Structure P
């Protein structure tokens, strides 16, 4: 977590995952695809909020998320995703 002037705070996370499956991929449980699935997943998560904006201890936070999954079974399992979410958090 990083705190800046004017009461702005941020949080930033990066992650990388390599997934390797043990068995060969089978589409729909009946059609063998002839490959063992391997995925590489890249993720970034950022959160921004203003520390002095709260009501009854609840703070609004803007969440930004990006994820990219690359698979050797490209057409089935590769994708990109991004989300923007407004969350309301209360710390106990």
Structure Q
């Protein structure tokens, strides 16, 4: 799969969520099979999700060399999931 095809599938998938009110996406193609995807999504409740992935699709399916997912609510970091630790850090759990 070409990296541009993978990026298009991410954009298409994200566009289907009605709870996302605003979205900023940045894509950088390094080679036909490798690239960097960055997105920032704002939700109806005012929360925000930031996503970054450095991905290769040379094997046909995505392989993430590095990634991070950060979720904020009321400007507080709720969770962070990132490479290489592969752990979720709950900083401000919902009550």
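We did not get these values from a lab; they are worked out from the coordinates using the rules stated. The structure presented is a predicted model; accordingly, all values stated were derived computationally and were not measured.
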Practice task
Could you tell me which structure in P, Q was used to calculate relative contact order in percent (Cα under 8 Å, 6 or more apart) as 19?
Solution key: Q
Fill in the blank from the handout: Output -4000 (helix-only ellipticity at 222 nm (-39500 (n - 2.57) for each DSSP H run of 4 or more, over all residues; to 500), calculated) maps, among P, Q, to structure Q
Completion exercise
When Cα Rg over 2.2 N^0.38 Å is calculated for structures P, Q, the one with the largest value is P
